[in-house]
Every structure is written in structure tokens, then in C-alpha cells.
Structure 1
């Protein structure tokens, strides 16, 4: 049998292990990206490794999350990033240059390369034929130092796209349809590879929308072939020399296959509060809405916004409704300003935001209390918008723009096919990289404001742990639940302060109780349900609990990035061996586990006493991961190994 594209690229980058699905492998990383909310800690960790310069072929630091710079903390972090990046061989994309995934697709992505990013939507690069993986910042720091990235060799799900989308149906509807089929659970350990005649009808920006929201499936990454559409996009970006044709073998083997007829897809929405709560627009249309937000790394490309401008041209947004539009990059912003599309948006009554993550991460534009917000971004977790009582629906740019004009959720299929805006990829994009600062050959002083702390260390794992079950959660706990974003993002380089907000919107007393336990020499356990750690790659959802004295999480199942982050920071991700035990353990129960070092090194079942009752929990980890846990985390392990 032949090789999938996934395994062709993995084979070319393999440095450790065997390419057998389910086994641990180490791969060489060509490129890395960070954003400011996760990057500050990643670069502090890189500095702690005492490596003089990055060893990747390209590393880029983007400022796109905390661009409002509310308080000195964000501005100080950005100055730290700029000066640190200059010294260590890292390109620095300044605030205002755009969202990392959009800019990287435009200016840096290379077919066949590997990209590791400290943001869960790094798989956007799969739209260019890259293996692009989201990970914790510490994993990225190790990769910048030349270390391999370790992952489970994925099973490959082949999604075959047939046919062609009808007018008013978009790439966003494709990935929402896939989320309806596959859901956000049960896909860990897989990669998605798109094939079939339908892919020839999709441009790179459309493909990137689909691979971007592959993160919501929980897969390791998603990838399209590198073909003539890829060449067309790279040539328009002035980067045709980066193109290489990359296709799977005709007889490639796949673990699973799913076929989708593009012509049969209809406009869809992800209803509150999960990206897989899929509804057909035609069945829920007419619902009054309060806000529409268009942008994010999912749907803020030039083509997306040209379609939006075509819909809004000569019309007015419904009075009383707030329409927010955020171009994904300065390139997109400049192009729509020069060709008149921006004027059409402004004339319609739209509010134009900076090229940044903004509303998607709860950094501004919170909806009204109890309001309904239509958004083109990728996540609609409860409270993520900044308003816990709001209902967020994820929709396509077409649905969003039409609904903004009507003031109610509007089905695009009610519009005549001939009214659909005709938008094509430009022959040449405007290219201006002046806001990307290249690294310097000369060392300079690194700026460190008072909010910049030290990278978090924890001690070697004790052989005995005693303590308290600090919290018990349900299913689908996201990293937003564990570590809130929005206004709290400014504390990400100040772990003691940020740790005050662990589980803030789930149990606001958790941090206080855990810290009191720590002062008494006791540890804290977290109990979780299925898919614990969904969503953002934010490693702070492991760092801050670790700081509070958490060394064990027990859940029904985990999402990939968060499970890896827990191990990186010395926290054991255990799984219920007997599913019924979940109902028997409660917050406040006491626990004890002894002979821990030997158990971690030699056993897949860990016995634990909880409230004087014996339990066993599964522990699935490689030998390398077990050694990391014994040392107290990846930073300790890396320093010891170097």
C-alpha cells in the first residue's frame, strides 16, 4: 500500500520512533510560531534553556491577542517579546500586522514543512499542505532549541470531498458539517487528510478555514494536498518558489474514510455552547440577534471580507444591531481599503476593528446580557465572549452579513443564486512586510517590566502524595473554564497572579482552597469528565494548577494538547479504569498515593486511596513522558538532559 500525504511528510521529518499509528514518535520541526498571550512564557522558558539562538529554519513571534494593551502589562510583554526576539533569531510581527495564522499563511507557510505553534489553531497551515500542529509553549520552546516534537503517530482519517458548493454555501459550512458528523469528542490520535475531486474547487483561504476548525474536532492536525491551487495562492503572495507539488499515493492506506458531497451541504450554525451543536439555518432562521462579529483566524481572509463587502454594498445594518468586522491581517486591511470594499462596510454601519484576535478570545465586543451574537470565529464556549449569559452561534461570513442587514438569523439560501458576490483570488496581493522585524545579529538589552516573572518550576515528583479532591467537573471542560481569557490575559507572564483565577467561572473559591492546602503541605486533585481540556492550547491551564499544588488530574478522557501540557508541568493525567468510579468521588474527599516513583516508571495502573477506599486509575504514557513526570516537568527534564 502507498503512503498518505500525512505519512510522507512525517517520514521526511522522523528523528525518533517508528511510524506505527499509536506509537510515540519524534519529528523535526522546521518552523515555529507563537502569539503574545502564550509566547511570553514560551520565550521565558527558552531563555531558561541557555541556548544562544533558535535552531529552526524559521521562528516567528506574533502580537495579536493583547493588542488593546489595557494597562502596562500588555505593552510591557510586547516590549519584552520584541527585544528578546531580536536577540535570539526570531522574527517579530508587531501589533496591527495581523493574526498569526492568517499572516503565517500569507507570508511564511511552506508546503511539506512542519510547523509547531503555541496556539491551538496552528493547524490552519494545513491549508497550504503543511503539517501544522498546536502545542503548549514549552513544547515550542524545546523545538526552537532544536529538540524533536513528540507525538503519537496518528491514524489518518481520509475525508473525500466530492462535487462543488452551491452559491451561498461556504467552506465554513463544510467544517461545520464535518463537526456534525465527528463531534468534538473521540478524535484524539487522528489526523484528517482531505482528498477527492471537490478539493480542486476550494482556494487556499477556503481550505485554511476548514483546517483551522479541525482544532475543534480534537485531531492532531488537518492537511490538504499542495496542488495548482496552492501554487496560485503562493504566486499571488510573491512566493511561488516555496511551492512543491505534494499528493498522497494513489493507493494510500487510511484508517478511516468519510465522503462528503459538497453540493448537498446547506448553510449551518453551531448553536450554543459547543462547535458541534450543529443546526441547519433553515430550521432556526428568524431568531432575533443583537450582534454580528465577522473576523478571527477562521474567516477574515481577503476573499471572506470581499464577499461580506459585496453583500453589504449599498445597504444598511439593521438599526440597534452591532456589526463588527475585523480583517485578519494588515495585508487584507490595506487591500480592502484600496479597492473600496472598506468604504462599503463603513457606509453600511459596520464597526471596523483592528487586525487582531479581539472578540474571538473575549478581548472586547462582549454581547449584551442575554443577547444573541452571530460570529464567524471557531469557538462558542459558554462565557468565552465575555458575557456568560449570551448565546453565541458560529456561522459563515455569508450568513453573518445577511443577518446583520435583517436583524434576524437569515438563511442565505433564500437569496437568489445570481446575487451571490463573485470574488476571485487576486493575481497579486499587496506585499509589505515592514511590520515584521527581522532578528538582529547584535545582542541588546532585553526589556523586562514588573509583570514579567520567572518560568515556573516545580520540584521532582514526591514518592508520596496526600491531599484533597479540590474540584469535580463535568464533561467538555475547556481550557477557558480552567484559565479564563479576556481581561485576565494580561497576567500570563505573572503566574502567581494568574493562578488566582483558576476555575474562576466554575468555582471561584478553588484557587484559595488549593493554595491553603499547599501551605499545609497537601496536594490537590482535579476530577474531570470526558474531553477534559478542550479548546485553546494555553499551557497556563496546567502551569497555574501546578503552582497551586495540583499534581494529579483524573478524568474520563483528555484532549491531546492539554494532556501533553499536564505532563510537561509535572501533573499526571490519569483516567478512570472503572467508569462508575467517577460518580463515587466527590470534591472534599481526601486521597493518598504511595510508592509513586516506582508506579510511574513501571505500571499502567496506579492504586490510590480516596476516603479510605481503594481505587485504580489508568496511566497511559511513554517512557519519555514517565521520566518527565518523575523529574517534575519538561523544563527540568530538558535542562538535566542537555
Structure 2
């Protein structure tokens, strides 16, 4: 029924209908002793129309598709005729002896048409099973009005379009311009499995496309069904009626469309465990034909099914997809930036191609090569597209600090630069050099920053994020840790899953509150607390990005956790030389100062965070007094900062400040 309806076929089909209606009028008038006007024999006109069709008309295709008997075929034509042909409608009214009844009844059909049988209107026969006719049985089955379904009426007239009762629920499946290699392989696996089942004469199984790339799942479904000569239509699980009768009607109408249009059904399931997921499972097991389910995890199906993994492309496939989507010119100019994007951002197929499409017109690269300014649109596009999931789970920090902002011993700076190198060269080492092929375990970049408050732990994370152009997210422990069993693990899973997509740097401040030592199990609370720590250890080890954990008390952390860390950076309390460097950099160039003795200021035993607080408070005092920042303002601010720690300043530290 899904053959194209060419214009010449449509005209010939309408001519066939006119001739068939003429045949039925003559049959009706003869059977009911009506006066038969002098009209030409319709049989030659039917033969001429069939020759013009060079095949079957819509009524023939419909009859063959649903297995109508000759009587059922004529009954359906008669019901169509009273809608299309006024003269045939008047003949029906005259045959029933009532001018107010210009329609068809089953009793009239039984008496007037050839080869009648009562079973034609039983619920199991095609006319009612497939809702080709509607019966108004308020006057009884024999005397009630029979009305052809509007969808079927249009079909007989040559218009084969989706039923309006389904049109608001369904949409065509969308293909992507390009397909990642892993998804192309999955599509071929789907086709091979379906062809094998069809060749063996077996009913088609439910095809389950599971994974986290929803756009690729829809693309695989659309391409697979198109290769089979079918049109794929998409239904959201949330739109499936909950009432049993409405759901049964939906299934019947869909099954009819499968025959009339040659369609396959793709049901998008956001959560297989929800009520909508259960409705999708029940529908898929009853609907028949080719039905596909796209979902993040497989539903519990009882019917025969086949499962195929459609996840976001891995590093190598994602890199090639970037190259294909950008085109050879842009990809060549982007160079290693494509590798960096493929390595850091676990984007889905549609996001990659959308970003690449936008960059083809906006990305302006100088002929000299890859400069940061030229490459930023690609990187920024990836950051924007991938950060949405994590924005709802953690606080994104705006980062502006660079390496010049950090004041640390050279040994600590060397380790931080090594961390940055690991992130920059992740694709080269893991994908091109084959380390990822040996397994994901141990490829994570979990790092511990330990030291007193204010020694620069958070600032160092900001420097890494700013230097590498990555987003930095602070994890709110109060929102992660839950007193309810299992909730902490769920919260951590959401954070890490979202972070995998955007390659963000995760900052767990005061990590000892969450990553503390596992205790001896005394009760169920201890057992579940230890489970939380164990789960976190596993996720930290598998996380491909950088997770920065800060603590003031390194000794309080679990030793098993420490073994899984790639780097441990101890942030020491700054000595006088480092404090002098901090004071030299603390005031912005636009801040007015007068007679500041930085050497005397460096004698103050304070961390970098406290020095910044003192400088900021002194600036406010000076601004309020309408003066430049002087030593007196700094002295007052220093005493205020010391009072927070309940440790008064020693005279030796501030001697000569005024």
C-alpha cells in the first residue's frame, strides 16, 4: 500500500471508482426493483480504467492487504459511494423506502449485493477488526447506519496519508547527515538480524536500541527501516494513552497504518522504569510489525527482542565524526584542536554535527596555523553544548587566574604543569598510542590538593581550568551526601555521568567530609557509609577527566582512596619570600597605593588567601576614607583578619607598619 500515487494513476483510480459506483447502482436498482435508467454497461468502463491503471486500484490493494471477500469489498465500496456519489446515495434511500436514509445499512447490503454473508460485520472480520467501517448499532446491526472510516475513504480516492488521529502523536524519524563508524556497524547488525528473521519466516522481534546517544538511536532506526523500504515514525512513550481502551484503539490504528503506508514504529523511552516506560513495553509487545525501542537502559520485555548498543561515539570514532562533519578544509586547519575536542568532550552525534555545521561559516582560521584565537570557536562550542547536564548538579566557577597568579615552590608548580600535560595529551596517549585499548581502569586523573586553608588549592584548580579552557565545577557536598540509603551513590552517579560528557574539572572542596576513612562495621549505617566510599573510589578511578579533591587534613582520608590518586600536591604554608611575591601581586594595577613596605608586609605570617582578604579589606577602608591604600589601612585589615582566627598578631609581625 506504500506505492507512490502518480498523477496518471490517481486519475485512472478515480475513473475506476466512478465505474464501480455505476456497477453498484445498477446492482442496487435491479435487486430492489427500482426503475433502471438507460445507462451504458459499466463493465467496459471498469476494464478501460484497469488498463489505464496498469495494475490494481486503491480498492484492489486495500482488499488484498486486508483479505476482504467479494461481498466485503462491495460493501466497503457502497459505503464509499454514498459519500462520493449523490445518485448512489439516493438509490440507497429509495431502496430502503425512506428518503431520509441516504446511507447504507447491513440489511440493505445483504439483500442487494452478491455473495452476502452475515460474518462480514463480526468484530473478527477485517471490516470491523481494522476499523474500515463504523457501525451505528443503536437501531440494531442490520438496520443501523454503516459509515466508511474517513482515512479509508481518502485512501480509496487516491490520497494515502497518515490517519489524523495519529498525526499529532507521531512524527517522521530524523536521520543525521553523517553516521559514526560504531553506529554504522550497529545499523548493519540490525539489518542482518532482521533479514535473518524474515528469511526464516519468523515474526520480527522487538529491536531495542539502548544507550546514551538518543539522536544516533533515532538515526539508526531511520536508516535501518529505510533500507527495508519502510517509513519510520516516532512515538514518545509519554504520549501513549494510559487507559486500556484508548491504547487498544491506538494499536489497531497503528497496525492499519503499517499495512497502508508501510511503516515501522520507533518508541522513545526516557525512563524504562517509569509508568511511561511500562506503557511503551506493553505497546511494543502487542503492536506487531517492526517496532523499535530507543532507551537509555533496556526494559524488561517478555516478548522476543534483540538489543543493540547505541552509545555516544568513543574517542577515535568521535574524532573521525568531527573530521567528516567539519569537512576536509576546516578539519585540516583545526589540526590538533579536533583531537583535543574529541578527547575532552563526550558529545553525542547530533551535537558534534550541529557545532561543526555552525563553525563552517563562522570559524575563521589564519593561514599560518592553529592559534588559540582561531581555534576558540570550536572549543567554546563544545563547552557550551556539553555543560547543560552538570549545570543543574554543581556550581560552575568562572576562572580567570593564570600561572602568574600562583605563588608556589617550583616542585608543586612542576606537578601542576604535569597535570595540565596529561589533560592536553589525553587523546594522543590513550587513543593513538593504545593505552585506552588495554582498558579504562587507571586512566582517570584524580588529584589531591592538601594544605591549610588559603594556601592556593582552589586557585590552582582555577588556573588549570583557565589554562586548558575547561569548565570548573565545585561539588556541593551538602547536596550530594544524603542520610537515605543509596541516595548518595545516585547523586554521585549523576555528577560523574554529566561530567564525563563535558570533560569538566570537578572540585570537591574539603573532601575529607566525603572521602573519610572507612570505619569498622558496627551497624547498618557503617556498612552503607563504607559502600558510599567504595562506590566513589570506583567512579574516581574510572573518571576520564580531572577530579580535584582538596583537604586540610590529608591524614583523615582513606588510604585505599589515596592509592587511586594519580597526583598528590601538598600546598605548603608560604615562607617569607613567597609571601613577598604574594604581596607584590595582590593589588591590581589600577589600585592607588602610597608608601607600602612590602618587605614588612611579608613578615606577616599569613596564607595567600588571608593576604588577599587583608588587601581587599584595606582597599575598602582606603576608598571610604578617600585615600590611597597605606600601611595604616593594611594594619587595621590585618588585625580584623587575625581576629577571625582568634589569634592576635604578634608585635614583631606588624612593627613599623604605621
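A short reminder: the numbers here are calculations on the coordinates, not readings from a lab. Just so you know, these numbers come straight off a predicted model, no measurement behind them. Cβ atoms are built from the backbone, for glycine too; each structure is taken alone.
Calculating Kirkwood radius over Cα pairs in Å for structures 1, 2 picks out 2 as the one with the greatest value.
Out of 1, 2, which structure matches 26.9 when mean count of other Cβ atoms within 10 Å over residues 101-108 is calculated? Clearly, the read-out refers to 1.
State the single structure among 1, 2 that was used to calculate distance in nm of label points 7 Å out along Cα→Cβ at positions 125 and 381, giving 6.2. Computed on structure 2. Relative contact order in percent (Cα under 8 Å, 6 or more apart) was computed and gave 9; which structure, 1, 2, did it come from? It traces back to 2.
Here mean count of other Cβ atoms within 10 Å over residues 277-284 is compared for structures 1, 2. The highest value is that of 2. When distance in nm of label points 7 Å out along Cα→Cβ at positions 181 and 565 is calculated for each of structures 1, 2, structure 2 gives the greatest result.
With percent of Cα pairs over 22 Å apart, for residues 245-340 alone coming out at 50, pick the structure among 1, 2 it was computed from. The structure behind it is 2. Consider the structures 1, 2: one of them gives -8000 for helix-only ellipticity at 222 nm (-39500 (n - 2.57) for each DSSP H run of 4 or more, over all residues; to 500) as calculated from the coordinates. Say which. It was calculated from structure 1.
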